[in-house]
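The structures considered in this document are given below.
Throughout, read-outs are computed from the coordinates displayed, never taken from laboratory work. Computed from a predicted structure; not experimentally measured. Cβ atoms are built from the backbone, for glycine too; each structure is taken alone.
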Structure I
């Protein structure tokens with residue numbers, strides 16, 4: 001299953017991601033992965049989660065992010081949860097690219113039996129219609 005947590009900057013999205021990641025670590029019988037842009041969550045997310053600084057891998061754009069997430073799922077069959085912070089900073093500001101990205105990631109999540117949560121810094125009203133079914137607002 002894929003979930004987009006949306007809200008404007010400062011609305012509490014990252015706090016919700018941290019809470020979700022720590023809850024997943026506590027309940028998961030597999031691995032929890034947190035993808036971030038920079039190293040700002042190091043002390044907030046439980047050490048049992050795998051933190052990945054996406055900048056270290058040169059990932060930019062929706063296709064590259066999808067491929068990166070696919071590689072995580074392919075490389076480790078017991079990843080139960082993936083959290084992506086700063087999704088639009090990784091993908092780029094074009095909200096229309098969320099539609100094909102959401103479709104591909106949702107199919108991947110179902111195939112890999114993985115929960116994937118992405119943070120989107122945008123108001124729900126600005127999100128394209130084809131993506132709204134995946135939204136949880138802060």
Structure II
């Protein structure tokens with residue numbers, strides 16, 4: 001609400017905080033934490049109670065989607081993508097890197113748009129997940 005009231009975009013806030021729009025969105029939505037300086041700068045920028053800065057610095061309870069199938073159409077599509085292609089991602093990653101995972105902790109996320117080459121008036125969403133590979137270790 002405060003972001004909306006100030007008429008700011010995630011990208012504008014990110015420039016003010018020297019971070020990415022994706023990280024700012026995650027922090028505002030309670031899925032990432034901020035250091036004290038960034039949290040205070042954000043509360044100042046959004047003109048909200050500076051005590052909120054303390055909450056923004058706490059390690060969040062990550063995972064904002066309930067265990068049920070999401071109903072929001074955009075979020076559902078990501079669920080659908082993982083249901084359909086998750087095993088493909090796993091098979092290709094394991095073939096290329098070995099037995100392990102793509103980190104959700106050491107991860108960069110980028111959301112961009114580009115023109116749709118097949119529809120001059122359309123746009124395409126480009127989502128990049130750039131995570132560190134973490135092999136399973138022998139123990």
### volume of the Cα convex hull per residue in Å³ derived as 180 - corresponding label from I, II
II
#### Entry: Structure responsible for 1.03, with Cα Rg over 2.2 N^0.38 Å, for residues 17-64 alone calculated and labels I, II on offer
II
### Query
Where is relative contact order in percent (Cα under 8 Å, 6 or more apart) largest, in which of I, II?
I
### Query
Quick one: helix-only ellipticity at 222 nm (-39500 (n - 2.57) for each DSSP H run of 4 or more, over all residues; to 500) came out at -11000 when computed from one of I, II, so which one is it?
I
## Note on the structure
With distance in nm of label points 7 Å out along Cα→Cβ at positions 33 and 113 computed for every candidate in I, II, 3.4 is reproduced by structure II
